[in-house]
Structures are given as C-alpha cells and as structure tokens.
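The data blocks that follow each hold one structure.
Values in this text are rule-based calculations from the coordinates and carry no lab data. All of these numbers come straight from a predicted model, not from anything done at the bench. Cβ atoms are built from the backbone, for glycine too; each structure is taken alone.
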Structure 1
Amino acid sequence: MKSRKLRGISILMIAIMIMGFTFSACTQNTLTDTYVLGSNNFFKGAPSLDILEKFATYTAVDAYGNEFIVLNDEAQPEKLVQNVEYQIASGVDGLVLFGIIDAIIPTISAKCLEAKVPFVLYDHMPPADMLADLKENPYFVGIVGEKDYEAGYPQGEFLIEKGCKKALILTGTKGDPCHEARTQGFTDAFTAGGGTVIDVGWTDATLANGLTAIEDLLTAHPDADCIYASSGDLIAASMQALAARSNTTVKIVGTDLDATGLQGLRDGKVEAINGAHWINSGFSVALLQNYLDGHQLLDKDGKAPVLYVPIIVLPKEQADLYDKFWNEQLPYTVEEMQAVAYRWNKDVTAESIQQILDEYSISERLLQRYEEGKVTAEELEAVGISVK
C-alpha cells in the first residue's frame with residue numbers, strides 16, 4: 001500500500017501531465033477552432049470605411065465563425081496605435097488592420113512582432129520598401145489592397161474621352177497617401193490627354209468640409225467643365241454644390257462608391273464611379289484564417305503574399321443590380337469565402353486567391369449570380385452583360 005506522501009506525489013504528477021496536455025492542446029490550433037480577431041475602422045461613419053468593415057466582419061463571423069472586435073480610431077493615427085496595443089493586451093489571436101498611415105505601419109509591425117501576434121493589412125498598399133520590411137516580420141501574414149494611383153488614372157482618361165478640358169480635383173488632406181496617389185493618377189492621365197487640372201481642393205474628405213472646398217473652387221473657376229472627387233463623401237459634396245447651380249454642365253466622376261454616389265449614378269448626376277468595391281478586407285481575413293488554421297499562404301519566394309484587387313468601374317446602367325448584389329446582399333457568398341480558406345478547401349494557395357481577384361469585376365460577379373439563378377439573362381442583357 002502506497003504512503004499518503006507517495007499518493008500525493010502521484011496525484012501531483014498526474015495533475016502536471018493533465019495540465020501539460022491541456023496547454024499543448026490549447027497552443028496547437030485545429031481545423032475546428034474559432035478565434036478572436038481584432039480590427040480597426042479608421043473613422044466610423046465614413047461610408048467607404050464602414051463598408052470595408054462590413055465585409056471583413058461578414059467573412060470573419062458569418063463565413064468563418066470567429067469573434068470579430070472592431071475599434072474606432074476616430075481618424076487619429078495615435079489612437080490607431082493605442083487600439084492595436086489594447087487588442088494585443090486583450091489577447092486577440094490575430095489582427096486585421098486598415099493601415100491607412102504609412103508612417104505608423106512599422107510601429108504596428110514591431111508591436112505585433114514583440115507580442116507574437118499575427119496580422120494582416122487591407123485596402124491601402126504601403127510603398128515597396130515598406131512592404132519588403134514587413135515581409136521580414138514572421139508575424140506579418142499578408143496584405144490585400146490596390147494601387148491608389150490606378151484609381152485616379154482611369155477617371156482622368158474617362159473625362160478626356162468625354163471631351164473635358166478643365167478639371168477641378170476635390171481630394172483629402174495633403175500627406176494622405178491614399179488621396180495623394182489618386183490625385184496624382186488623375187492628374188497624369190488628364191494632362192496626358194491634353195486637359196488641364198486648374199485647381200485642387202485639399203480637405204479632410206468629410207462631407208461638410210468637402211462642400212465648402214468645392215463651392216470655393218467652383219466660384220473661383222467658373223470655366224471648369226469637370227470634377228474628380230477622390231472619395232464617397234467628396235462625390236456627395238460635389239453633387240450638392242452643382243445642384244445649387246442652375247444650368248451647369250460640369251461632369252462629376254469619383255472613386256469610392258456609397259449609397260449617395262450610387263443614387264447619383266442612377267439620377268445621372270454622376271458620370272462614373274470606380275474603386276476596388278471593398279472586397280479587399282474580407283480576403284485579408286482569409287489570409288489570417290489560413291495562418292491560424294496552420295496553413296500559412298506564401299508567395300513564390302516563401303514570403304507573406306501581397307495581393308492586388310483591380311480598380312473596377314461601375315457603369316450607370318448596372319447601378320440597380322449593384323445595389324442588390326453588393327449592398328442588400330454581398331458580392332461573395334459564405335461558400336465562396338470559405339473556398340479561400342484551407343479548412344474548407346485544401347487546394348487554396350496565394351496564387352489561387354490572386355486569380356480570383358484578377359477575375360473580379362461587376363459583370364463577373366453578376367454572371368455568377370446568374371449561374372445561381374438569382375438574376376435572369378434578360379436582366380443582365382438589359383444592362384449590357386451577355387450570358388453567352
């Protein structure tokens with residue numbers, strides 16, 4: 001018969017073994033785990049940013065079954081960093097971040113490295129040298145975004161084709177890499193086509209301040225024949241300013257589509273709106289999901305992937321179907337988002353996701369809805385999409 005002391009030692013050893021097993025099980029993720037993910041919205045209430053949050057949440061929660069906690073940065077770079085610190089301290093499994101300010105991305109990367117917290121970025125694409133540095137961080141899982149320069153450029157070409165010669169630009173504050181790149185892209189295309197950018201209104205990209213800025217521009221330059229607005233609120237501001245002027249023929253184009261801009265397309269008040277149409281956030285969530293499930297996706301060099309979403313244009317005639325399948329519903333189904341995660345699709349790679357993004361367009365998504373029986377051939381052909 002064992003002594004009480006020996007029995008105590010045996011019980012202690014068993015407890016330690018059980019604790020060790022439990023710890024091991026908790027630190028090795030399985031394909032049935034759910035995760036707590038942290039994220040940020042740089043400024044809640046800004047329609048384009050809220051839409052990005054919506055698709056990220058949809059992917060993380062509805063498609064993948066995770067908990068998704070989004071904090072508001074209130075348009076303050078220092079608060080973005082504070083929110084990252086808070087979420088790391090709270091024990092999130094990973095971060096899905098809208099890294100809009102290039103200058104603070106290295107700080108975020110360093111904090112995630114120190115805490116060993118994996119993170120992805122979405123939408124805004126940092127410069128090449130910064131991306132190279134990020135790829136050296138083993139906890140940087142990747143980015144899905146677009147080149148902001150390529151948002152402005154096709155709108156400059158579009159207005160030249162429409163016969164415009166004198167453009168005004170309504171854009172964000174100087175130093176904002178997103179709006180500066182869109183502005184430069186538009187300027188390069190418009191001037192290359194023989195047009196002149198006669199003035200630029202730099203503002204904080206809110207509706208109220210945008211309205212003041214565009215009214216000042218129109219007053220100072222009554223000979224302007226077109227406006228490029230580089231965000232959804234600035235498109236709305238441009239529409240309001242022109243509505244107060246009778247007999248104007250000034251054409252508006254813009255980047256970033258929200259409900260107001262969509263209605264402007266329907267009403268003929270806006271000529272064209274382009275953008276990546278906010279899918280990048282959800283596909284960044286997919287990169288993180290794969291990593292957490294033990295199947296990190298890598299590029300051909302064995303580094304975290306940098307994936308691009310094309311800048312696509314919504315034609316006026318497709319506005320109603322866009323509203324139905326991008327706003328009332330979402331452009332990718334739960335099953336489609338699960339198909340880019342290893343848990344549901346063992347063949348997923350960074351290259352296969354990039355191929356999906358390369359094929360993304362308004363017509364491609366609507367044709368997929370046609371295959372699912374959610375839209376008719378007649379409806380598509382009425383807006384210029386052939387099902388053949």
Structure 2
Amino acid sequence: MKIVFWWDIPCKGMIDVLRHYSELEGEDVIIITGELSTDRKNMGWENTQRVSDKHFIIKDDEWGVDIPAYIGQYKDYLHVINGYTFPKRIHNLQLEILKQGILFCNMSESYCDISFNYLRYIKKFYHAFVLPVRLKEVSKKSLGVICLSGKDEKELKKFEKLGWNPQRIRPFGYYTEYKSDTEDITPRKDSCVHLVCSGNLEYYKGVHVLLDAIDKLKRENISDFHCHIVGKGSMDAELRNKAGKLKLNNLLTFHGVLSQKEYNRVFSNADILVAPGIVEPWGIRINEAIQAGLAVVVSDKMGAAELINQSNGGYVFESRNDLDLSEKLKALITNHDTLKKAKENNIIFRDKISCYNKALYLREHIEYLYKNHTK
C-alpha cells in the first residue's frame with residue numbers, strides 16, 4: 001500500500017514510529033512534515049533529521065504554495081493526515097485533499113479542552129455544535145480515524161460524535177525512542193529519591209497540584225527527596241512564588257528550559273517521573289520514563305496513564321487531588337523496595353511500547369481501514 005503521512009511538525013511522539021514504518025514498507029511510504037515549532041523548542045525538543053530518503057520537511061512559508069503540488073504527485077496514495085482542522089495549515093491540507101478526491105484517513109488526538117476560564121464554555125459549545133457541522137464532509141469521506149488519545153472509551157466516543165463510523169475509530173497513542181544514559185535502578189546511598197516533572201508551566205499541566213502535594217509530604221516530615229521541575233510558561237513566576245511561600249525551595253529546583261543534553265542528564269538521574277496534568281491528550285514523557293526505567297506517578301486524566309495501568313510501574317492518581325498525589329509519592333519515596341519494583345516493571349514492559357512494535361500495530365490499523373472502506 002502506498003502511503004503519505006502528513007504531520008504538522010516532526011513530532012517526537014510519532015517520528016520514530018514513522019521511521020520504522022518506512023523501513024517496513026520501503027519506497028512506498030512518504031513522510032511530509034513541517035519544521036519544529038517554537039513552542040516545542042521551548043520544551044527542549046531539538047529538530048529531527050530526515051528519517052528516510054522519502055521524508056520531506058516543508059518550511060513554514062512553503063505550506064500555502066507547495067501543498068497542492070505535493071498532493072498532486074501522490075494521487076494514487078492513501079494520505080494519512082495528522083489532525084483534521086487544527087492548525088490552519090492542516091485544515092487547508094484537508095480541504096485540498098477533499099478537493100482532489102484522494103483517499104485519506106486521519107490520525108488525531110480527540111478534542112481536548114485545556115482552558116479553565118470563560119473560554120472553556122465557548123469551546124464546549126464549539127465542540128458540541130460547530131465542529132460536527134464543520135467536519136461533516138471530512139468524517140463522511142475519511143476512511144477512519146486513529147485515536148492518538150489512547151483507548152479510553154470516552155475519548156473514542158468523541159470521534160463518533162464528530163461523525164465517524166464507530167467501526168472505523170481505532171485506538172492508538174504516542175510512542176518514542178528514548179535512550180537513557182543510565183539504567184541504575186538501585187536507590188542512591190544518600191537515600192534521596194529524585195523526582196522530575198517536565199513540560200510547559202501552564203495551568204493544565206497541574207504543577208501547582210504537585211507543589212501542594214510536596215507541601216503535604218513536608219508536613220509529614222518526609223524530606224528524603226528532591227523534585228526537578230523543567231520547563232517554562234505563563235505560570236513560571238506564580239509557581240516559584242508559591243514554592244517560596246510554602247517554604248519548599250530546599251525540596252525542589254526550577255530548572256527552566258534545558259537543552260536536550262542537559263535534560264537527559266536530569267532525567268537519567270531521576271527515580272520517579274511525576275506527570276500531574278489536569279487534562280492532557282497523551283503525555284509522551286510517560287513513554288520516555290518507562291523506557292528509561294523510572295517509576296511513574298501520573299494523573300488519571302492523561303491518555304498515557306493507560307501505560308502505567310498496564311505496566312504496574314508506578315501509580316495513577318486522581319486528577320487535581322493533591323492528597324492522592326502525595327500518598328502515591330509517599331508510597332514510592334518511603335519504600336525503596338516498592339520503588340525498585342516499579343522501576344523493574346517498567347523495564348520489563350518497555351519493549352511492548354517500542355516504536356518498532358507500534359509501527360506494526362499502526363500498519364494493522366491502516367490496513368484494516370483501507371480494506372474495509374468500501375464496506
């Protein structure tokens with residue numbers, strides 16, 4: 001089957017899966033991506049090199065001019081589109097695909113509302129009443145959609161509400177290859193357990209919930225740990241101020257944005273990844289932590305929480321619940337045998353989410369959608 005994969009950026013949560021896919025299928029796989037966004041660079045991501053001879057990276061100012069010509073070259077291919085209406089250039093790509101009458105399917109997160117002010121109500125209205133109308137032709141003509149938010153039934157149902165046939169909605173996720181500098185799962189001689197929390201410092205990431213949980217641990221005189229917070233965002237100053245008021249500065253460090261090399265050093269020396277997101281479609285750092293042999297404590301409102309439920313490599317806590325988060329952290333920080341077992345479980349589990357195995361799984365989904373599109 002001839003396939004063109006369209007991705008807005010060379011997403012590290014998918015680019016290695018596509019690389020393995022192209023190795024499996026050879027010359028019949030085309031990968032077209034944009035450049036890495038500034039937002040992702042601020043998270044420490046680095047530009048990905050071309051993953052195959054058939055990987056074309058389109059500069060930002062070329063999308064509007066060159067896309068119709070690119071599509072025209074591959075009229076007899078199945079086009080797999082990352083998303084459906086967002087960002088604008090993906091929306092325009094979708095319109096051009098429809099205009100040229102080419103076979104396509106979608107790979108997308110389910111819609112996710114990360115606003116927590118008046119915009120939340122506007123987005124709820126948009127998702128319920130406007131988006132289904134806007135996507136009527138897309139969902140009708142798409143061969144199906146591969147859900148990047150995992151297998152949660154609520155997330156899969158969102159695509160059904162947008163008009164996709166439930167038989168053509170397939171669960172997936174994000175997967176990456178992460179090479180750790182160390183796999184030492186033995187607790188350090190100083191008994192200090194190191195936590196890492198990375199990502200944009202925005203409300204939906206839930207770092208404020210983590211600070212409240214750390215405060216609860218401090219009040220229980222639990223202090224044999226240190227938390228490394230990596231990233232920047234609109235809540236940066238507020239979070240630093242909060243940590244100061246709670247007198248937590250001896251228990252944590254705000255690193256800001258780190259280079260990939262610096263981040264790898266912090267990440268590889270950690271014992272536990274904490275992912276306190278209030279709501280997130282997936283959370284690729286959970287994959288990285290599993291592959292690096294870290295224990296993971298993750299919010300139940302993140303798509304990748306399903307991986308920790310499968311691996312038993314940590315704990316899933318109730319979103320926004322700082323008490324539940326503190327209890328889950330306490331179980332790992334105060335019991336080194338429990339911590340070591342969680343790490344071991346993730347090392348055992350990591351092959352199941354390798355990019356090679358997920359490329360095989362993705363191929364199964366695409367073949368299913370292709371073979372059943374006329375039924």
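Figure out for me which of the structures 1, 2 the number -12000 belongs to, where helix-only ellipticity at 222 nm (-39500 (n - 2.57) for each DSSP H run of 4 or more, over all residues; to 500) was derived from the coordinates.
2
Starting from the value 3.5: which structure in 1, 2 was distance in nm of label points 7 Å out along Cα→Cβ at positions 103 and 351 calculated from? Could you put the intermediate results ahead of the total?
Working: 1: 4.1; 2: 3.5.
Structure of origin is 2.
Taking distance in nm of label points 7 Å out along Cα→Cβ at positions 31 and 287 as the quantity of interest, name the structure among 1, 2 where it is greatest.
On the way: 1: 2.3; 2: 1.2.
Comparing 1, 2, the top value of distance in nm of label points 7 Å out along Cα→Cβ at positions 31 and 287 belongs to 1.
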State the single structure among 1, 2 that was used to calculate Rg and Dmax of the Cα atoms in Å, giving 24.3, 104. 1
If mean count of other Cβ atoms within 10 Å over residues 95-102 comes out at 23.9 when worked out from the coordinates, which of 1, 2 was used? 1
